[in-house]
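Just so it is clear, none of the values below were taken in a lab; they were calculated from the coordinates. What you see is a predicted model; the values in this text were computed from it and never measured. Cβ atoms are built from the backbone, for glycine too; each structure is taken alone.
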Structure I
Amino acid sequence: MFLSIFEIFKVGVGPSSSHTMGPMTAASMFLDKLKAENINATALGGSLHGSLAFTGIGHRTDRAIVLGLDGFTPDNFDPDAAKMAEDRITIHKIVKPEGHPGYTFDPATDLIFDYDTILTGHANGMKLWAKDEHGAILVEQIYYSIGGGFVATAEEMEQVEAEQGAIPDEVPYPFKNADYMMDMAKCSGNSIAQMKWENELFRSGPENLHERIMRIWHVMNSCIDKGLVTGGILPGGLNVKRRAMGIHDQLQAEQGKNLTPPHVINDWIAAYAMAVNEENAAGGQVVTAPTNGAAGVVPATIRYYLDHVPTAKESDIVDFLLTAAAIGGIIKNNASISGAEVGCQGEVGSASAMAAAGLCAVLGGTPQQVENAAEIALEHHLGMTCDPIAGLVQAPCIERNGLGAIKAVSAASLSMRGDGTHLVSLDACVETMRQTGHDMSEKYKETSLGGLAVNLPAC
């Protein structure tokens, strides 16, 4: 299955791509279904299941669905308009999406957190339904938020399972895994970025392709900049202090002093990543990379390259993002990028592999070295659990992005010291991640039922 760079990197809203963006998108899809099928409904309702139920409050899943049913989407999200809509819906118990009649909907009673009913298609399941004036259900649809803001209906999930192993979509370079990608690079003489560029041209045409890719970076960079100048306490009740600004201020004050040890470069990288994920935790605008929970790794690695590598050129950013997207697509198609499905190895692990590959590419690495960089970064995230305290994308998530970016830089650097030959292939590592996620206890897959989420001492 071909995944565009614009599917891997999507502009959206925090705190979670799977628990906020996905449910909001599902609600929008349900509105489209009502309109397309001319359903004469008067009331809406829904239920959350699995991880969406267990951590939905912390991830503000309920708010996302309410706003989605009122017509909001992640890519056009206006925080001020959303606040006014929330107040209106709370008072009047009606959602009014554009192009629809008003639907009765009380967030307190019409959206159910169902902790007991299991939807088998994916850990992030939800049902949405529409009723007539007598309370009879006219239509009901199951949706799954499958990571990175991607959403699939139950029927689409069954189709995907039936098509496992099918030939990839028709593009010039239809690599379905890393081995195919390496063979195509060898035969064509093209870099991974060049092959990905040709695939994007084939799918969407040349119009504004360069500018559209650069917009991804501009949103990422703006998120870093905003996070580096914003202090205070993050919402949610944990009283987590925003730290990126303070760390960055200290680093700036130390610049030019000869006594600064070399390892401090890691603090710069971590500050960039933490700035993004503090913005995400606050509900700000971020880019899934490949998820919101891992949104800081790729932009932090690019910012490290631009600000701290003497030979860096801004023109390299397109190649960086194309290479990273190619790796992200391979991981998603052959394993998962969903924390609810495989743990944080699928989120920060995937992001670190993508960032390592992108950095290696712009440092002049061969396709073999790029594949090696991705494998090194992913291998050393294998087994990482997803155990957000109180279901919030704050601890351990924010610092984890900083460490994921640091690992990405190290992986790229190590790969450049070799010729690309190595023992464990990226494909073997991706398959290992898939198997590990399958075997991992549900307690450690974004349910907040295990790990740090239950071992934080009560104060």
Structure II
Amino acid sequence: MAHDVTDFVKEDVVAWLRNLATHGVRLELKNITELLDRIGNPQLSFRTVHVAGSDGKGSTSAMIASALRESGYRTGLYTSPHIIDLNERINVDGENISDYELLILAHEVMIVVECMNMEGFDCTFFEAVTALAFLYFRKRGVDFAVIEVGMGGRFDATNVLAPDVTVITNISREHTKYLGNTIREIAFEKAGIIKPGTPCVTCNTGDALEVISEVAAERGAPLVRIGEAEMVSMDEDGSFGTYMGTRYRIGIPGSYQISNAAMAIEALRLIPDADIPESAIAAGLEKVRWPARMEKVGGMPLIIDVTHTSAGMKVLKHDILALYGRVVTVFGILDDKDLCGMAASVSEMSDKVFVAAPATERALDPAELLRGTGIICDDVTPAASVEEAIDMAMAVRGDRMVLVTGSFRMAEAAVRWLRRTSA
């Protein structure tokens, strides 16, 4: 399929990438290595910080990037998944890639991917987008790029870097179909980003820390576990915490954000030959913004959150009760998540729960979602869509807040609902 870039529109790009998604998840690095080699290995043209984990890796990545910008470095940030727009994944100095740049670079990647396809290489959606992001960072001349792992680590398409430092945030049971059923198995996959001699920062304890420590020792990688971090207070706009005796304001709400901030601080301090003053670290943490992390929508009784693990949901429950009291919750998850664990926390913070499957083929079957949630939660009502569930929740909320949570795709539906109601 040959294209002239002038014949392209963004919808074509998205449709082409979605078609690549039919190739599924591929746990190997052969395709991405070949693809990057054919486009000139753009990932070698900038320095990187590589971030893996189950909970908090997006927020931690955003904090590191914010502090690097405050230090005067041109900084790329690559995260996933997006909430509404593909452009959200690829960011330089706080601005998402433009549609025009996305179009131009996708055309370049497409030509190579289709040639590879004729030779027996079936590149996936994530491999193509990762290559596109690296091309954009090279084109923009970034000094540093903060790269968030998509899933796992060892065979993730981002694991082609020679990073200055790696970070492994909290590990919990997720993506068990691909990563394993135990914390030890999942930790081993996440620890796959650790590189020989390259420092690694983590907050993990127990089995996860034991596995990470073993991998780090095998590879001669200095391992730093964060020190004492304590949340002092939080509000709907952010949080205050202390790390090793120093007080920080963090521009993202949530009691767990001080742990994420501590990993960001240690990672920034470990980057060799970089001028990152403590004042820039503090400013970066204060100015960081990250959507759909217990995000209170201005002027609306609505909270949007992407928590998608049972460990994360326990923390969310604590924070929601502390800030808002009991809520009316709209809840839905993907089919590889811990329904019982997440529903237990949802039950403890909710007076009423509306369940709906997010609009993705990976959503947990609606009947199973209703059955499993109903076993644990006292007052559960099904809805045909997330948008309908939000309408129903708003109608019965009284003076309570409405929380939409369980998945990035739940957050997407909430944002689309907002756009519809404010149109």
Structure III
Amino acid sequence: MRPGKRKQVDVLEKAIEAALSPGTFISYRAAWPFVDDVRDVVNNIEKISKKEPERAAHLYETFIAACHEKANEIDDSSGDFGMLVEDLFRGWIKARQAANSDPDETVRSLLSWMEDDAYGFCYQLDHLAVKVLDKKGLEAFVRQVRSKFESAPTRDDKEMCFPVYGRGQWGGVLKTLLAGQCNIDAYIALCEKTEIEAKDCKAIAEMYRSRRRHEDALSWIERGLEIASSCSPKSSEEYALRELKRALQVKLGCPGDALQSAWSEFESYPSIFTYKELLRYVPAKEKTAWRQKAMETSEKGDLSSQIELWLENKENDRLVSHLRKATDKELEDLSHYRTEPLARKLERSHPDIAARVYCALCMRIVNAGKSKYYDAALDHIDRAKRCYAKAGLNADWLAVVADVRERHFRKKGFLDGFADIVSGATKHIEPSFLERAKARWLRK
């Protein structure tokens, strides 16, 4: 290159810089469309990966580093930007492998990012890498992580400062990699050096299962369940172990045991999830009888789980009966994810109940003083008013009005809108941009 002549910048590097808008802060609301636009550049790099893997790898490296530069200029509460960085790491690994790059060098770079992860972009990067790395890459990853694990300080060491990744963390990464290799012996040997957990038993059982060694898998499941049973509250690993055990019981010719296990779990925790798990083991000819038995047993469950289960199975009479008995406090304690679709479902068939549910949705917001959600609360109470009118329960509506005015008279931000709903006044709503545009066209 001649003196004074600048190296030509890749056109896609320019696109990376333009897409990331350096110096501009991206708010929470603007984050999703921003990330969507940035993904267009990611897609363009992916298109050249097969024909120009070395160029693609270099672009991915630049992109990953640029995203770290951008991290302080974006509100990534949704996690979309973080997921984009994960995709960049995935693409980078694939491009490096396509270019036949040194796997040890690839792994050194990955570990360097994992150890210096100020923004959490590399959280569980090992789980991603183990799915993408080829055999040589995975072997290199295991070698280097094992070395870090063996040299990492233990809690018994004196005058030590714990690094971001200590012996426990490196042990966890190594287990992920060994499971990816399906290296059962090495995984078990590693567990002997660390504390064995229920999730380790599950991982070992799944490896044995993949090799069709069902008896060995079942033995580790039992060990995992014994460990999990000593923990409180119940862990996700325990549920996963029970599901895996039932699948193996069927393989070993014991479908009745699997069915009884699923039924016991449903009896203890009636929900849409345990019901679907139960149906997996019910013989086709017996589904009607088991369904009736399950619905009767679900009467003992909690209202939140009952709503989803009964709606899914069209048990409307059963649901309505329980809702009529529920107190206002019980309805207010339910998540809006459960009650909002429930209220809309009941508007036509049972407006009296829908009215109470809408009131609960409103009061859930107002009682908590969440002023930024007052618009949603007003929409709920407006729907409640209409449902009370439809059900002919004007006295009940007036009781709600009196209660709200008495308990929330200080919440002016809510009461102004509430007064309009009570009086039936309608606010002037400004036409939308498109409505104004269409009106302008019609005037021409």
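Couple of notes before you dig in:
- Given 31.1 for mean count of other Cβ atoms within 10 Å over residues 272-279, calculated: source structure among I, II, III: I
- Looking across I, II, III, the calculation of helix-only ellipticity at 222 nm (-39500 (n - 2.57) for each DSSP H run of 4 or more, over all residues; to 500) that yields -15500 traces back to I.
- Entry that produces 6.7 once mean projected area of the Cα convex hull in nm², for residues 304-407 alone is calculated, selected from I, II, III: I
- When relative contact order in percent (Cα under 8 Å, 6 or more apart) is computed for each of I, II, III, the one that comes out at 6 is III.
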